[in-house]
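Novice: Just below sit the structures, each encoded as structure tokens.
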Structure 1
Amino acid sequence: MISTDAALALRAAGLVWHPASGDRFQLDEPEFEADVFTVSEMTIEPRRYPTGTILAFNGTTEWALDSVALEDALWLPREDQLRELLRGAFRSLVRLADTYRVEISVRGEPHVFEHPEPADAYALAVLELLHRIA
């Protein structure tokens, strides 16, 4: 799973989240730092309003939280979602002895990113693309 630091960096770089079933997130509150939640029609669902999107908790969670604004949640994209964000730039994921290497190509120029966790290696590659867009 992607690290909180990598998710924060992606958000700061401008990655926009459109919540869908199966997405994981954390709340930007210190007391929930270790908790990871999953969007699901049965328990936590996105509700879109003209004023913004909220994540509504449908009463099956352990604590009494009705809803949170989307901007108060930190999306933790999965590996497949990060790979999809790379689209045609993605070239390969290679497992090395103690790290994972993701290679992308931007305008024919190769870029390589390594991290002990594959999701974070993908996140580094997505960050590169976001910085090039900005």
Structure 2
Amino acid sequence: MSKLETLVTHTDRQRLGTMLERAYAVAFDPRDQVRRFEMEMDHALAVAEVDIPPDVVTMHSTVEIIDLESEESETYTLVYPEEADVIRKRISVLAPLGQAIFGHCVGELVTVVTPTGERWIKIAVLHFQPER
């Protein structure tokens, strides 16, 4: 149900690549979520910041999502792991939810992999995207 290609800005790809290198440097056996994210980035389409569509979730975007099972909505800002803060609703791009929404568009349905199984969420509103 989600789109086939993840969009990422050149700047985000570079910064995320550095982040992944650090993750591998400090972890003897990186967690599955880091590996999944790396695979996603390997297949992502990188574009210039000015060419990223205004409805794509990029780093530091503030996005409202809806859990399709519970119909509850939440608003989060997508951040790098060191900026994550659950209380301030700043979610890491390496968290399952962060990975699911990064590079995808408003209106898309995406799967979030959790320890208890998969959840479907809808990217409902992009309240802020730094490229716009």
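Every read-out reported here was derived from the displayed coordinates using simple, explicitly stated rules and does not represent laboratory data. Quick caveat, the model's predicted, so the values are computed rather than measured. Cβ atoms are built from the backbone, for glycine too; each structure is taken alone.
Novice: For which of the structures 1, 2 does the calculation of Cα extents along the principal axes in Å return 49, 35, 25?
Specialist: Details: 1: 49, 35, 25; 2: 39, 38, 30.
Clearly, the read-out refers to 1.
Novice: Separate question: Comparing structures 1, 2 by distance in nm of label points 7 Å out along Cα→Cβ at positions 32 and 56, which one has the largest value? Mind showing how you got there, number by number?
Specialist: Details: 1: 1.7; 2: 2.9.
Structure 2 gives the largest value of distance in nm of label points 7 Å out along Cα→Cβ at positions 32 and 56 among 1, 2.
Novice: Name the one structure among 1, 2 that relative contact order in percent (Cα under 8 Å, 6 or more apart) of 24 was derived from.
Specialist: On the way: 1: 24; 2: 28.
Computing relative contact order in percent (Cα under 8 Å, 6 or more apart) on every structure in 1, 2 gives 24 only for 1.
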